[in-house]
Structure P
Amino acid sequence: MSIEATKECTKCHTILAINSFGKLSRNSDGLQHWCKECCAAHQLKWRSNHREELNAKQSARYRANPQICNSWRKRNSDKVLARRRELYATNPEIGRMRSRNWASANPEKRRTSATTWFLANKNIAHASCKAWREKHLDELREKHRAWHMNNPEQTRALRTAGHAKRKQRLSVVICERIDPFEIFERDKWKCCLCKVKTPRELRGTSEPNAPVIDHIIPLALGGPHTRANLRCLCYKCNATKAAKYEGQLAFM
């Protein structure tokens with residue numbers, strides 16, 4: 001019966017088998033004085049106490065030899081992604097800052113990446129944009145006002161183009177001479193979609209409950225400019241509806 005060789009660890013003072021110790025040629029027995037578990041615990045503690053120093057050395061090494069870093073990342077792409085997700089989950093501001101820095105340094109790649117994702121996820125993108133606009137409606141309205149005030153010539157050109165398009169649409173559809181206030185009075189100065197009151201004094205403003213005339217079947221879809229196709233909407237509902245068909249005709 002053979003007796004297995006043992007040795008005492010000078011750290012934890014436990015007698016363990018020879019294979020529980022690492023090799024070290026400079027020692028007389030060719031083994032380390034500490035067992036593998038004690039060595040691992042000591043290394044972990046030392047690394048945690050010298051984290052910044054190790055990170056600085058590693059960064060300098062990668063900057064001097066970028067091919068080493070790139071080859072390791074290619075071999076361990078799953079580990080890299082897992083670490084990034086963990087870092088961004090615990091420190092979301094770091095993730096946002098890195099994303100902003102990368103986007104500002106790589107505008108073409110950022111634009112290409114965003115376009116590719118948008119084309120592959122149109123429904124998600126539209127829903128996300130719509131939710132963001134609804135959440136930041138006041139902020140968007142202030143930005144639009146500021147832009148129009150700072151760019152009067154472009155604003156005038158846009159309005160002229162809009163009026164020209166409207167005249168062109170009216171020229172090919174049934175058109176009646178209608179006083180807008182007749183429609184407002186008929187609908188009792190209330191939005192026909194959300195039923196909110198639309199005060200007369202807000203007419204011509206961009207307040208959410210300002211009264212505006214809406215074509216139930218939009219002119220862009222071939223709707224007529226008649227009393228039956230007109231109704232009162234608030235500014236917010238009219239902007240949300242845009243050139244879509246919603247609701248029924250007021251009179252048939």
Structure Q
Amino acid sequence: MPGLADDLIELVRTGRELCGQDQEWLAHAHFMAWNQEVSEKIRNQCSSELALEWEALPSSLLDPSNIGRADSVLWAKFTAAVETRCRWLGKLPSRMSAAPERVQSSALAAGRKEVEFGAKARAFVDPNRIEELKQIRDDNFDLSRLVRMCEEINICFAAECYLAVAMLTRAIVDHVPPLFGMDGFAVANNYASSKSFKESMQALDNSSRKIADQHLHTKIREAEVLPNATQVDFSQPLDVLLGEIVRIRKGG
């Protein structure tokens with residue numbers, strides 16, 4: 001991120017220098033070159049989605065054949081477009097730092113069940129399920145932490161951070177019982193539901209908790225075996241749990 005920020009500083013300076021040009025054709029030509037340079041840098045260092053957003057910002061309406069000064073109205077629109085783009089660039093580092101939201105937006109925009117964060121993998125939590133959770137408006141509970149944990153578990157799974165996946169799965173299981181009117185994860189046994197739902201919750205509670213506890217509380221040893229994707233893959237029973245939350249809470 002520091003390298004990108006340094007590049008953006010220079011690009012913003014270059015953009016603002018465009019407003020000092022005294023020939024319309026030259027200002028237009030330099031604007032188009034600047035636009036292309038920024039677009040390629042964003043595509044290479046950030047994402048194609050952000051590059052597309054950059055390309056959609058206001059552009060130059062100057063006349064590339066006019067060797068004199070631009071009309072005052074056109075020049076005002078040109079300088080406004082440059083300033084809009086410079087401000088957009090100035091906000092880019094903070095937007096990039098919100099990685100979970102960026103990865104979630106990318107997954108939805110791609111229209112596929114995968115996320116990208118330097119690597120690709122199928123989504124541990126379906127991006128559409130996360131969006132369903134985001135749409136819930138509940139007077140009694142704030143689901144923002146649950147949503148963020150789901151977004152972060154997708155990042156961890158894509159990046160092969162399987163220790164974190166196990167720990168986040170346990171964190172989600174420990175976080176949601178109040179949504180079912182319970183203090184602990186008695187959802188597996190005491191929640192009024194179908195037999196298949198209870199079996200899924202029992203598997204999620206028992207297996208994920210034991211695996212997470214093993215990785216959380218085991219002290220350093222002479223030899224270790226690290227978890228893999230198969231060991232920590234509780235995505236199916238977790239989706240059953242999240243789907244039930246959507247069902248019972250979507251009405252507020």
Relative contact order in percent (Cα under 8 Å, 6 or more apart) from the coordinates reads 9; which among P, Q: P
Using distance in nm of label points 7 Å out along Cα→Cβ at positions 47 and 215 for the comparison, can you identify which of P, Q gives the largest number? P
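Which one of P, Q has Rg and Dmax of the Cα atoms in Å, for residues 79-150 alone, as calculated from the coordinates, equal to 15.6, 48?
Only one of P, Q returns 15.6, 48 for Rg and Dmax of the Cα atoms in Å, for residues 79-150 alone, namely Q.
Of the structures labelled P, Q, one was used to calculate Cα Rg over 2.2 N^0.38 Å, giving 1.38. Name it.
Details: P: 1.97; Q: 1.38.
Comparing all candidates, it corresponds to Q.
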Of structures P, Q, which gives -21500 when helix-only ellipticity at 222 nm (-39500 (n - 2.57) for each DSSP H run of 4 or more, over all residues; to 500) is computed from the coordinates? Q
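Read the figures in this text as sums done on the coordinates, not as results from a lab. Everything numeric in this text was worked out from a predicted model, so none of it was measured. Cβ atoms are built from the backbone, for glycine too; each structure is taken alone.
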